[in-house]
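Read through the structures below before going on.
Derivation of every value follows stated rules applied to the coordinates shown; laboratory data play no part. All values derive from a computational prediction rather than experimental measurement. Cβ atoms are built from the backbone, for glycine too; each structure is taken alone.
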Structure 1
Amino acid sequence: MTLLQIQDLKKHFPVRRSAMEWLKRAPAQSVHAVDGISLDIAAGETLGLVGESGCGKSTVGRSIVRLEDATAGTINLNGAPITTLSRGAFRSLRKDVQFVFQDPFASLNPRMTVAQAVGEPLLNFGMTDPVERRARVAELIERVGLRPDQIDRFPHEFSGGQRQRIGIARALGLNPKLIVLDEPVSALDVSVQAQVINLLIRLQQEFGIAYLFIAHDLAVVEHISDRVAVMYLGKIVEIAEKRSLFARPRHPYTQALLSAVPVADTDVRRDKIILKGDLPSPINPPSGCRFRTRCPIVQSICAKEEPPLRPVSAAVGTHSTACHFAE
């Protein structure tokens, strides 16, 4: 069953014009952070969303929870249109979709204890009894691997991994159907990353939560995801079942990303694909295929026609890519 459906989502940020540009009446410009993407997430599924910094993946996550209002397109959660609801009407849906931020220290109020930080959403949604709320917080903290007697401590008294567990406990408190995880382990040590990833997998199996897992570490994405979507400059360029994408990526950008993943086996050699040039400006993206300025197999058609995201043959599940030469 489809839990979240995103259709042709766009998010453009206007660029402030200087006084000289105003005098010259220069046309207004905007950053095309997300420029027409379509995704869906099934109940209990983990969709990994990957791409290099600046591709717009975090903006997608923030748009889902209405931290950013979409410029165009629709987002439906269980059939409810998130993008068109008023802030007041969306409040009743907010408990169904929660967010875990990249920086666990910045996302926690340093003046609030764990009991207050994790208990605040519970209070906002009707758990007014302080004894009941404190018991619920203690239960949540224990579920994420911390001790219940730690709930009266402040964020600075915890390590980075422990603070991220607190953030997960806070997101878990309202029994959400979907959690958006924005680079949840990128700021943590490698050993702690594994612990937090395994915790997320266990919680998903226990509660049936769906995840949108935003990351740039493909090894982590491969471990936790059911499907993977690859973003480049505001567009989805490939989306497939995990095994299909990692076994046979079709888009040249995905191939370049996977070629850079370290291999643990020293006997296995992998030829790295070095992309030339820098990421183009999202203010004025290239015509046709947005990857064409860095693509090793670019042809003349790539500048003229934007390739649609279309199905290609796959050994496992479904596989779609936006490339004229995917086959």
Structure 2
Amino acid sequence: MNELLNEIARKRILILDGAMGTMIQRYQLEEEDYRGDRFKDHPYSLKGDNDLLSITRPDIVKEIHRQYFEAGADIVETNTFSGTTIAQADYHLEDAVWDINFQSAKIAKEVADEMTAKEPHKPRFVAGAMGPTNRTCSLSPDVNDPGFRAVTFDELANAYHDQAKALIEGGSDILLVETIFDTLNAKAALFAIQTLFEEIGREYPVMISGTITDASGRTLSGQTTEAFLISVSHVNLFSVGLNCALGAKELRPYLQVLAKESPFLVSAYPNAGLPNEFGAYDETPDIMGEQIREFLDLGLVNILGGCCGTTPEHIKKIAEIAAEFKPRIVESELLMVDSQ
């Protein structure tokens, strides 16, 4: 899988999908949709637990994946952003975590295989999405007790290990640790993934994507983009990148740092601009596409997609523009050119 993905990435820019949550909102789902038959007697509210829809409304999740593939995506992310025991504890659904991840990967893989069969010249891939969880290893949630931590490194690593294992067994081709606001959380995920690879005797491509939270140019835990890159570069990554929090225009200066320093492929999947006063995203596909064109003019990226507020329409426009450009040249390729 690594060889195939790298071969494609040398030839063209890979396209990632857009937002799952934004698309789910279009269906205006109610509590009953989230419960289905399996969780109809669950004593707590489940509305809003989008990952659960892979079990209770797989038809919707499949349809969303299919729309993104048809829009031009090479890679779709599984519906598992909150698919850890830590995140699912909010809904008292820790026991459902394995099924959430396995079924999410299975659903996405079925659609990927279907699309690949239709267009063998354009193979489709599934990235098992591993979100940051709702807890942080580096910061205290209690301003009166700065030494307190709501989660430990070991707890995170165990949760990520179980998630990664289910994602792979469900059919994921790639593991994507995304929306990283605390690099220590990401290190726990990477440790868990490496441990799993040793256990199963096989490695899968690993993508990692951090998030710059505001104009300070730092993650929530205080790291600059360069520091973030250094902190995760001990792992042989398929790609490193940035997503969420900012729109394409605001993301560009931090992406330039990654493009200059990263020995790996560089990915970017920004929001459709910054949220308005109602929390919605106003950038149209055309507006976002022109901003992303600047990434391409500067040769910054190898993988492009969209985060919050983006839709298949956004991904279609991004894919059309990306087709006009060559991917960023990585350091190893530059060395090969220099030696010839």
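General remarks:
- Identity of the structure behind 1.4 (criterion: distance in nm of label points 7 Å out along Cα→Cβ at positions 204 and 220, calculated), options 1, 2: 1
- A value of 36, 25, 19 for semi-axes √(5λ) of the Cα gyration tensor in Å, calculated from one of 1, 2, originates in structure 1.
- Source structure of the calculated read-out (distance in nm of label points 7 Å out along Cα→Cβ at positions 44 and 76, 2.9) within 1, 2: 2.
- helix-only ellipticity at 222 nm (-39500 (n - 2.57) for each DSSP H run of 4 or more, over all residues; to 500) derived as -14000 - corresponding label from 1, 2: 2
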